[in-house]
Structure 1
Amino acid sequence: MLSKNNYSQNYINACRAKVEQQIIAYDNLIGMISKNPALEAFEPVFFNNMVLALENYFMHRAVEQKDWNALNEVRLLSNSLLLNDGVLTCDDTLSYKPEKAVLGYPPGAAIKLKKKEFLVLADAFFSQLETKFAA
């Protein structure tokens with residue numbers, strides 16, 4: 001598939017709504033099992049997978065510029081989750097600078113997102129997406 005240079009605002013809004021629905025489902029589940037010790041182990045698994053969902057919704061977007069932004073960060077996190085057993089591994093095509101990243105994970109760190117981190121990342125991702133790709 002060819003890379004996409006833009007997405008309709010309706011599509012972006014629909015994807016944002018899907019993410020919000022998944023967060024609501026997570027919150028509802030957590031509200032029912034808040035005293036279960038398995039919750040601590042479940043949270044990073046769920047939110048790491050939410051990063052994969054973000055990337056997948058817009059996976060054919062044209063490659064972002066090398067200036068560091070949330071779009072690059074989601075791509076790098078996704079690749080690391082899929083290809084490097086959840087360990088942040090830098091990519092030669094992106095100039096990763098942890099100090100400019102939304103989450104600031106250092107290379108070699110285990111990726112274990114919490115809800116609060118994911119919400120900040122998703123907000124930055126959608127904001128950057130709308131700035132660079134909204135039609």
Structure 2
Amino acid sequence: MNAVLLIGRILFGGFFVMSGINHFTKLDAMTNYAKYKKMPVHPEKFGVLLSGLMILVGGLFILFGYYADLGAILIAAFLLFASIMFHNFWSIEDAATKQTEEMGFMKNMALLGASLMIFALVAKHSDLSFGWVISKGHLALFK
């Protein structure tokens with residue numbers, strides 16, 4: 001079972017590490033998209049950098065198993081915001097665009113659910129993390 005958890009951490013954490021890196025390497029394109037979607041954070045570039053940092057750090061925490069619970073919360077916060085702000089299919093008239101945004105929203109909801117499960121599992125079983133966790137009420141090292 002440990003091998004399955006390791007594979008899951010690599011896949012899930014790796015996805016967000018790559019997504020976070022993309023926020024930095026494709027900064028101009030992502031900033032333009034944020035402006036198009038009327039991101040409430042100004043300047044939009046700051047919002048893209050902040051969200052990229054959140055998911056990069058969150059993905060690394062999950063990938064390496066240190067502060068995996070904090071990483072899961074960082075990713076959950078990003079996904080909740082991004083889903084409502086960028087995949088607001090309920091406000092779109094065009095059927096094709098609406099369907100695309102709904103798929104993005106549903107994908108994010110599934111990833112949000114997974115990140116909440118990671119948080120809950122690490123909070124309940126600190127041995128699923130390799131070390132530092134936040135979910136015991138304070139920053140503590142559990143082995």
Structure 3
Amino acid sequence: MGAWTGSNRLHMAWQPENPLLESEGTATVSERVGGQFLEIAYTWVYEDKSREGILILGGDNKSDTVKAFFTDSWHLAHDVMMCEGKEHTDGSIDVKGSYKVEGHPDWGWRTEIIPEGDSFQYKMYNVSPEGEEDIAVEMEMKRT
């Protein structure tokens with residue numbers, strides 16, 4: 001729980017002249033709904049404009065299944081994605097959802113949260129309809 005700062009790396013394979021954009025990032029991690037859910041609200045910068053996103057995670061404590069709600073002001077502007085996955089024994093979380101691409105099969109979006117003491121990594125991957133993954137975003141956060 002608490003406030004975090006760090007770096008954000010946006011991988012833009014479709015833009016070969018500038019395939020990696022780095023910016024500062026922040027995150028606030030909070031318990032919600034009486035501790036039933038974990039919220040990660042984060043910020044980053046793209047084209048000199050502050051962007052923000054939110055990931056809300058929850059599970060039932062009876063299994064390793066995790067459900068998540070994800071949206072942000074750039075990747076999914078004006079939309080939400082429901083995701084499902086699991087918590088691993090090391091405390092990391094891996095969830096996956098999908099989004100529509102007009103005229104094509106749905107694409108996947110996989111998110112990993114990897115805690116490491118007083119820091120955590122937040123990684124997001126685009127997943128093609130054929131199952132091929134490409135890193136899209138890497139955030140490394142440290143407690144402030």
Computed -25000 for helix-only ellipticity at 222 nm (-39500 (n - 2.57) for each DSSP H run of 4 or more, over all residues; to 500) - originating structure among 1, 2, 3: 2
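Supply the structure label, taken from 1, 2, 3, corresponding to Rg and Dmax of the Cα atoms in Å, for residues 41-88 alone with the calculated value 11.1, 35. Could the numbers behind the result be given before it?
On the way: 1: 11.1, 35; 2: 11.4, 33; 3: 13.3, 44.
Answer for the origin of the read-out: 1.
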At a computed 1.3 (distance in nm of label points 7 Å out along Cα→Cβ at positions 49 and 113), which of 1, 2, 3: 1
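Only the coordinates and a few stated rules stand behind these numbers; no lab work does. Nothing here was measured: the structure is a model prediction, and the numbers come from that model. Cβ atoms are built from the backbone, for glycine too; each structure is taken alone.
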